[in-house]
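These are the structures, in structure tokens.
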Structure 1
Amino acid sequence: MKKCKYCKSDIDKNAKICPNCRKKQNNISKWIIIAVLIIIFVPIIVSMTNEENEEKSRKKDFNQNEIATYKDVEYSITKVEKTQGNNEFVKPKEGYEYVKITIKIENKSNEKISYNALDWKLVDENGVEDNWGTYSGDDDIKLSSGNLDPNGKVEGVLVWEQKIGDNNLKLRFYDNIFDENYTLQFKIN
């Protein structure tokens, strides 16, 4: 014997219809719902796992002379200059120098992208990560912000003030300002 799923009266264990309430005892709708949920959620979970694995296996650390590609956009450093500046009124503080890094961005994707100087940070030998913003007084074309059409490219300079002789600098790119982990990192020679 078993209980009816609806009226809870005792019925034969092989009964497909309750003799009291006349309702079917097989619950095929439950199995249909489970199957639909599996069909919907398994591909989503597999896709998320694949994206996480791709992110973990993606190269994130580069040397200064390498081209880094992320989401079909190429990032490269075309020039690094350490200088005291060319302006007699604007100079780095005592024991420091300007580190001028020329960054090139080439959009090889099929979509318009945005770029921003605030996506870049320089890390010194002590692990201090600093936003750009130092003005060297030189006539360099500064990297600002804007949009790049497909196959578009932009090149510009960002300047930081760093201790003289710091040879462990790293330039980091963040694709998302809310990320705590950098997207790309270049070791500056």
Structure 2
Amino acid sequence: MFTPSEQLAIQRLWARKLEQDAAGLPKATRHRNLEPDSAEFVAALAAGLHAKLLLELGGSSGLSTIALAVAARRTGGRLVSIEVEPARQAEARETLGRLGLAAFVQFVLGDAAEHAPRVAGADFVLLDCEKDDYIRFFDLLRPAPGAVVVADNILSHHLDDYVRHARARGPSVTLPIGKGLEVTRIGG
């Protein structure tokens, strides 16, 4: 699904994330990217669902943004990527521009609590932001009927409260891909 240049960009971003983790950099300065296996899964899922409007809460430096932009390219759709950290988003913009994917992405710099409710009718949503915000942001979403919401880090962060909350809204399953993905279908 990814071109060789997209694969290389994903590998580069992931390697740097691992280096930052190993160096023990403070959380605020580390890039916190989706695992490559998870990125491949969300790209395939969003494309397979023919998602036309994709929403990402927490793009970091762009690994997941690449994956979702590839899905948007495939479906003729667009991705709204919300990130609160300017330096991370600047890198994502540069990377996606270099890969020729920028035309499929609307970058929004700011707090997802403010911007996510403005995106109505998303077919596919990726939550990969501060884990304490998952439930709050989930409730702020205004997705299309039948939309799919994928939340990362479910197993690594033991997000049982989020899982219970998501499962109260629709069919949902935890997949042991990467650090654990909760895949929830909302209504429809």
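For Cα Rg over 2.2 N^0.38 Å, which structure out of 1, 2 has the highest calculated value? Write down the numbers at each step before the final one.
Working: 1: 1.87; 2: 0.93.
Checked 1, 2; max of Cα Rg over 2.2 N^0.38 Å sits with 1.
With FRET efficiency 1/(1 + (r/R0)^6) of positions 59 and 83 (r between Cβ atoms, R0 = 25 Å, to 0.05) derived from the coordinates and found to be 1.00, which of 1, 2 does the value describe?
Details: 1: 0.25; 2: 1.00.
Answer for the origin of the read-out: 2.
Assuming -5500 is helix-only ellipticity at 222 nm (-39500 (n - 2.57) for each DSSP H run of 4 or more, over all residues; to 500) as calculated from a single structure, say which of 1, 2 it is.
Numbers: 1: -5500; 2: -12500.
Only structure 1 yields this read-out.
Out of 1, 2, choose the structure whose coordinates give distance in nm of label points 7 Å out along Cα→Cβ at positions 67 and 163 equal to 3.6 when calculated. Working shown, then result.
Values: 1: 3.6; 2: 1.9.
Label of the source structure: 1.
Name the one structure among 1, 2 that distance in nm of label points 7 Å out along Cα→Cβ at positions 3 and 91 of 9.0 was derived from. Don't skip to the answer; put the middle values down first.
Values: 1: 9.0; 2: 2.2.
Clearly, the read-out refers to 1.
Coordinate-derived values only; no laboratory data. Only a predicted model underlies this, so the values are computations on that prediction, with no experimental measurement involved. Cβ atoms are built from the backbone, for glycine too; each structure is taken alone.
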